[in-house]
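Down below are the structures I want you to see.
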Structure 1
Amino acid sequence: MEEAARDENLRLEFNRWAAEGKGRGMEHEHLPIALPMLERIGFRDDDSVLEVGCGNGWLVRLIASLVPDGRVAGIDLSDQMIREARELSAGQDQVQFEVGTAERIPFPDASFTRAVSIESAYYWPDPAAGLGEILRVLGPAGSAWILINYYRDNHDCHQWGPLLPPTHLLSAAEWAKLFRKVGFAGVGHDRIPDLTPAPEEYSGRWFRDAAQLRRFRAEGALLIWGTRPLP
């Protein structure tokens, strides 16, 4: 019951984000860290890829251009985000969007060769369960890649906590431990700095000032990855 209530509260929150048009701003905000991640992954033309927490589907559409002989699916617990993703992707038979959560992925075992998630994992009510589900839907030697800006090792993001829905503030080592706990092999992590120049002055609510924003971007987003072992 508690899990259902958490999911419903998150669904309503991200539906509100969709109504406010925030889904359309995510591409602009996250592209500087997403592109280096995609380069690290090195997709094959025929990969089948899942994005967990796809929002309006901007990353799904981008990945689809990198796997011309493959397919890309996105899931999100926000039905409004999924509706927007389907509208923006009309006519693209290579992509698919479904309502779902990291803990309950609506696809059979071994459906994908890659799984990605950007700025979503710290919202998962049970990160270990989410990683376990991702492992389930990956085929042998399939890889999972998670990229997040909110993590314990970057002290210049800690002030986000009260501004966000309930989240998990974990360190790189803690995320890596969860990957290994659920059965991933070859687990590693790295940082991807955001090279976007910071403004001279900052008046938003996420950072105290421009100097803190510059430090945050220089510290970089946390990228964690792992592979499903061969039988």
Structure 2
Amino acid sequence: MYISDAIAGVRARIGEACQRAAFLEEPHPQRKEEDVTLIAVSKTKPIPMLQEAYDAGQRDFGENKVQEILEKYDHLPKDVRWHLIGHLQTNKVKYIADKVAMIHSLDSLHLARVIEKECARINRIMPVLVQVNVSGEESKFGVAPKDAEPLIRDLSGFPHIQVEGLMTVAPFVEFPEENRVIFSKLYQLFLDIKEKNIDNINMNVLSMGMSGDFEVAVEEGATMVRVGTSIFGARNYQIKEIET
């Protein structure tokens, strides 16, 4: 299948999930396809495949590693919006502070202080999402749900960081429905924090859902989905990794 066809297929499935959400009980939001941003997760994929996705109209690309953004950044048009969706080490922040559209994986004050410092240096306000470990898996990064609001309140005082919402990485499951409870819990946390109207905090973005479960995530309120395998095909890993 051509990448353009794969992207069209994913977008159609997003649209169908938005329609299904209208029939779910509250507090599920009324959804429109245009309200959901598709992030094409291009980790390990070569530049020609990314260019094909770009030619099909895709502009948002997600990478897990800083090194891959640096390797691809100059080879694609400048209107590409790069999303750092993987764990971010503090010593790598300086390399992407001027390159990424959003950091999805802010999960500590220590990391926030480094982002603040590097963004102040280049006079840029960085959009970020706070990563929440809803499942409680030890292998996952992110703050515990109970710690999300306190961290966000601390982040509200950083002049070069703009919190836009929340992100989670759900477990790898055989049946997408198994992750509905994860997405539902994050959406409820999202609503709870949004209702607090914390100064300098926007709760407009909910990044959740991957190739195996993005339709359930959309039904439960996702405004960004991170899809790799369903667009670019399976990846080859020597060490098994969760597919996005």
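Comparing distance in nm of label points 7 Å out along Cα→Cβ at positions 85 and 149 across structures 1, 2, the highest figure comes from 2. Among candidates 1, 2, the computation of distance in nm of label points 7 Å out along Cα→Cβ at positions 69 and 213 that gave 2.5 used structure 2.
When mean count of other Cβ atoms within 10 Å over residues 125-132 is calculated for each of the structures 1, 2, which structure yields the highest value?
Numbers: 1: 19.6; 2: 23.1.
Top value of mean count of other Cβ atoms within 10 Å over residues 125-132 goes to structure 2.
Distance in nm of label points 7 Å out along Cα→Cβ at positions 117 and 133 was computed and gave 0.8; which structure, 1, 2, did it come from?
Details: 1: 0.8; 2: 2.4.
This figure was derived from 1.
No lab work stands behind these numbers, since they all come straight from the coordinates. Since the model is a prediction, treat every value here as computed from it, not as a measurement. Cβ atoms are built from the backbone, for glycine too; each structure is taken alone.
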